[in-house]
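Some structures are shown below for you to check.
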Structure P
Amino acid sequence: MIKHIFGPVPSRRLGISLGVDIIPFKTCTLDCIYCECGGTTNLTAARSSFVDAGTIIEELKPFLAQHQTLEYITFSGSGEPTLNKDLKDIIAAIKKITLVPVAVLTNGTLLYLPEVRESLLQADLILPSLDAVSPPVFARINQPHQDLEIGAVIEGMVKFREQYKGDIRLEVFIVSGINDGSAELKKLYEAIKKIKPDRVQLNSLDRPPAYDHVEPLDTGRLEKIAAGWQDLPARVEVIKRAGKRREIASFSRNLENNILNTIDRRPLTIEDLEELTGKKRIELYKYIDILEREKKVIAKIVKDKIFYAPTS
């Protein structure tokens with residue numbers, strides 16, 4: 001039974017990516033107010049052995065045999081992957097059976113630990129995130145575990161850059177009215193100069209967040225922030241979601257039809273679709289994005305829940 005591999009997922013940042021999820025649902029060091037996976041149910045900074053390398057390789061091999069055009073194998077999904085103490089061994093095992101590059105999506109909060117930095121050195125691409133520098137803003141937007149301190153988090157990223165010779169793309173998620181003020185943006189700019197990523201990727205809300213009253217920043221404002229950061233050594237870019245199916249090489253007509261046929265019977269939440277299709281929400285959202293743009297699906301809010309229904 002496949003539990004930890006999903007996709008391939010059409011990713012805005014990574015192209016055609018096969019997902020590897022090595023953390024129980026919503027086990028994380030943060031409870032970010034904008035998270036598309038929902039609120040964190042197990043807020044922790046303690047690393048543990050959730051799933052081992054042997055289990056991942058056993059599940060991964062059939063997928064690699066079927067999909068020859070993968071751009072990345074990506075650690076992502078429903079929790080913070082560096083919380084898994086077996087991450088180093090899992091990456092090493094994957095590198096032994098495939099030449100597909102390995103990417104790790106991480107919030108970067110545990111990079112202050114030498115063993116966590118060591119666990120990521122064999123990966124080809126690391127995508128950490130940094131949304132705030134001021135402790136009050138960090139607390140408000142990321143709602144961290146009590147053991148985390150933003151100064152140590154940033155210093156951990158700086159130390160990781162000194163050790164790691166691969167590609168680092170730092171995501172900065174901007175929420176209107178929280179971390180988009182000039183003072184916080186200046187502090188983020190200075191922190192990024194110290195971290196020295198290869199790219200800075202500005203992002204904002206485009207899906208239902210974990211908490212209410214989270215407002216996105218429009219693309220024009222994001223582009224203005226990016227323009228003001230162009231003198232950084234890193235390339236600064238705004239992340240935009242794919243708007244057309246031709247932009248996603250792995251778009252599956254079968255999954256599209258499954259989604260449309262399912263919601264045609266009655267409106268469903270993303271949790272309902274997960275259960276009925278057997279797909280993870282991170283994958284389902286890619287299809288819903290396109291179907292909303294093509295006006296085949298509409299989102300409706302009913303009693304604080306978001307339901308997806310056919311437009312016709």
Structure Q
Amino acid sequence: MKIPEQATALYALDNCEFFPVPGHDGGRNKAWIIRQNGEKKYVLRVSDLDDRAEEDYLAETEFIHYLAANSGPVADVIPSIHNRLVEHVDWNGKKVFVILFSYAKGIFLYDNGYRYREGASLEEYFFNTGRTLGAIHRLSKQYVPSHHRPDYFDKYNMDYLGKLIPDNFSDLKKAIADRLDKFKALPKDKNSYGLVHFDYSDGNYHIDMSTGEITVFDFDNCMTCWYLFDLANLWTHGEGWCRGIPDPKAQRAYMWHYFNTILEGYRAETDISEELLAKLPLFIDMVLIESIVDAFECAVREGEELDFEDIEDAAECLIQGIPYAGIGEA
């Protein structure tokens with residue numbers, strides 16, 4: 001039986017149309033957008049890789065459901081007719097995990113040509129980006145999970161990364177090992193370390209262009225880590241807003257304007273460790289390591305050799321100690 005037919009039975013999706021979402025490089029899942037009465041209502045996600053257990057998906061969906069139940073800015077998980085957040089179906093003779101999400105209101109920023117809503121400033125967008133993340137982190141600090149996602153060091157350790165990254169990348173492996181030692185010395189108290197999105201960027205939320213409100217989805221990579229990781233990830237994604245500024249000093253100034261506006265929105269929801277914020281360059285290195293590891297994992301998953309150009313800039317930053325992903329200091 002095909003996925004849409006099985007999902008229709010599991011979630012009582014009668015009179016719905018299923019539209020497959022085109023995949024992207026490195027994508028882990030298959031997805032369908034579901035329309036009911038002509039409107040986008042749900043997103044069906046099917047996970048067919050063998051590298052995660054049911055507990056991982058339960059931990060992800062329970063966290064999202066908790067956030068939504070407490071007015072968090074997320075696309076909620078829809079329980080099945082059996083009141084389960086995670087279901088199994090048979091797909092091509094293999095048991096796969098199925099999750100149904102509500103459809104996030106709004107659109108991607110890139111679907112609007114990277115133009116923000118008419119009549120509003122980019123500062124509003126930057127502020128809302130930080131405020132939305134702050135709301136998620138505020139709720140995460142109060143969250144007591146029933147099932148657990150991985151801890152950062154469950155994956156980011158040299159036992160695993162040393163095998164994943166080939167030996168001809170010895171300088172890169174040494175640089176990563178050096179950063180991991182520094183990460184281990186960071187404080188991990190309740191207000192600085194908890195369940196984070198781990199991929200918070202404009203590719204994983206929709207914006208309501210009538211109000212500016214942001215709705216977040218795709219917690220597929222969420223893990224227990226420092227809250228500063230999500231903020232550092234926003235820093236690296238902010239380079240695009242200043243890339244066209246020719247003067248380096250003006251470029252740096254605008255980058256800090258962007259980030260400080262995000263922090264203003266973030267602090268409207270929750271506090272932030274000033275001690276860790278002072279270590280922003282180190283957390284940016286953490287983001288670079290994540291992107292490098294993801295590239296190697298994708299290559300292994302696809303049975304291909306890594307194209308070094310995909311990681312060259314990030315690797316150079318780590319090996320040479322270049323700060324701020326090439327932007328420079330304030």
Exercise. Which structure, out of P, Q, was log10 I(q)/I(0) by the Debye sum over Cα atoms at q = 0.09, 0.10, 0.15, 0.21 Å⁻¹, for residues 13-172 alone calculated from, if the result is -0.28, -0.34, -0.78, -1.49?
Worked result: P
Problem set entry | log10 I(q)/I(0) by the Debye sum over Cα atoms at q = 0.09, 0.13 Å⁻¹ derived as -0.44, -0.98 - corresponding label from P, Q | P
Exercise. Can you tell which of P, Q yields 16.9 when mean count of other Cβ atoms within 10 Å over residues 93-100 is derived from it?
Worked result: Q
Problem set entry | Which of P, Q yields 5.1 [mean projected area of the Cα convex hull in nm², for residues 37-100 alone, calculated] | P
For this session: For Rg and Dmax of the Cα atoms in Å, for residues 53-132 alone, the calculated result is 17.0, 52, so let me know which of P, Q that is.
Result: Q
Seminar exercise, completed: Matching 4.0 (distance in nm of label points 7 Å out along Cα→Cβ at positions 45 and 293, computed) against labels P, Q points to structure P
Seminar exercise, completed: With FRET efficiency 1/(1 + (r/R0)^6) of positions 157 and 213 (r between Cβ atoms, R0 = 30 Å, to 0.05) computed for every candidate in P, Q, 0.20 is reproduced by structure Q
Exercise. When helix-only ellipticity at 222 nm (-39500 (n - 2.57) for each DSSP H run of 4 or more, over all residues; to 500) is calculated, the result is -13000; to which of the structures P, Q does this value belong?
Worked result: Q
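Computed from the coordinates by the stated procedures, all read-outs in this text should not be read as laboratory data. All figures in this text were calculated on a predicted structure; none of them were measured in a lab. Cβ atoms are built from the backbone, for glycine too; each structure is taken alone.
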